[in-house]
1. Of the structures labelled I, II, one was used to calculate mean count of other Cβ atoms within 10 Å over residues 29-36, giving 13.2. Name it.
2. Give the label, chosen from I, II, of the structure having the highest value of relative contact order in percent (Cα under 8 Å, 6 or more apart).
3. helix-only ellipticity at 222 nm (-39500 (n - 2.57) for each DSSP H run of 4 or more, over all residues; to 500) was computed and gave -10000; which structure, I, II, did it come from?
4. Any idea which of I, II comes out highest on Kirkwood radius over Cα pairs in Å?
5. Using the calculated result 4.0 for distance in nm of label points 7 Å out along Cα→Cβ at positions 69 and 133, pick out the matching structure from I, II.
6. Determine which structure produced the value 1.4 for distance in nm of label points 7 Å out along Cα→Cβ at positions 53 and 149, calculated from the coordinates; the candidates are I, II.
Structure I
Amino acid sequence: MEISIGIENPLTDGVRTLIAELNAALLALTPPQFCFHMSVEEMAEPHTTVFVARAAGQAVACGALRRHADGVGEVKRMYTKPAFQGHGIGGKILAEVESTARREGFTRLVLETGDRHPAAWRVYERGGFHRCGPVLDYPESNWSVFYQKDLAMSRAPAA
């Protein structure tokens, strides 16, 4: 299975479909007040870059880098369609997010994910992320798990 990953406009039908699937999956596991979704319109803002993985032209996975002040980048909207999970696609998107953050001089990447997403935890931990306390302006919650990676002190991911 050949996968290509590129930067795309999130306002396309394929990306909108991925985000709708992601939102449905998250809402099935987490109360709405503890889901911190970005809409595709928010994802299209200049401070966010969206990465999309495609197989045979079909959008099968996505992730985004959202830029914050003080050298902090946030990993957002990570999702892989169930039929494509287990093939390392999420890790490849995460590596693209990190590579972009490094090129732009970010010193730290952070993220919030749910407390019922062990597959996501594995992707982040394989990518060198470590659990931490709440990041950015996210509230502390039993529904959230937070991760960070110090880019200033860690090596770039292998190509």
Structure II
Amino acid sequence: MAKENTAQKLIASNKTARRDYEITDIYEAGMVLTGTEVKALRAGKANLKDSYALVNDDEVFLRELHIGHYDHGNRYNHDPLRPRKLLLHKREISKLYGKSREKGLSLIPLKLYFKNGKVKVEIGIGKGKKLYDRRHDIKTREERRDIARDFKSKLIKV
């Protein structure tokens, strides 16, 4: 049996998604792209910051994903903010549709990467965090860091 090459090359990640949302489920989806979009992604010209996904007529679209112009694309370049169709199974689309209709849940893209030469996007179902939830997360992270620092200093003294 041939070993499957599943190397992933990260293009862009949404760093604020895990801070602003509590992610419950994660799905991997393919994307329908044009040639200049793929070439621009290979150059690393993508921004996931304000993007989101919507389910329309049994199809999932990624909105507000900014893919910059390809330098050598001349008049055949693409629109940087056009909606892009995501490729998922019908079962997954129906689950996403049901989850997106629940109050407070959103479909947020987390990562954009190449997998086996194909562009993939990781979509998370998330519920928005309140300000006090974020403060609580920061507090617990700092407490863990302090405990680890104290434990490390005690190990060094012994």
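Bear in mind these aren't lab numbers, they're just calculated from the coordinates by the rules spelled out. All values reported here derive from a predicted model rather than from experimental measurement. Cβ atoms are built from the backbone, for glycine too; each structure is taken alone.
1. Working: I: 13.2; II: 16.1.
Considering all the candidates, the number was obtained from I.
2. Values: I: 20; II: 31.
Evaluating relative contact order in percent (Cα under 8 Å, 6 or more apart) on every structure, the highest lands on II.
3. On the way: I: -8000; II: -10000.
It was calculated from structure II.
4. Numbers: I: 15.7; II: 17.9.
The maximum falls on structure II.
5. Computing distance in nm of label points 7 Å out along Cα→Cβ at positions 69 and 133 on every structure in I, II gives 4.0 only for II.
6. Derived from the structure labelled I.
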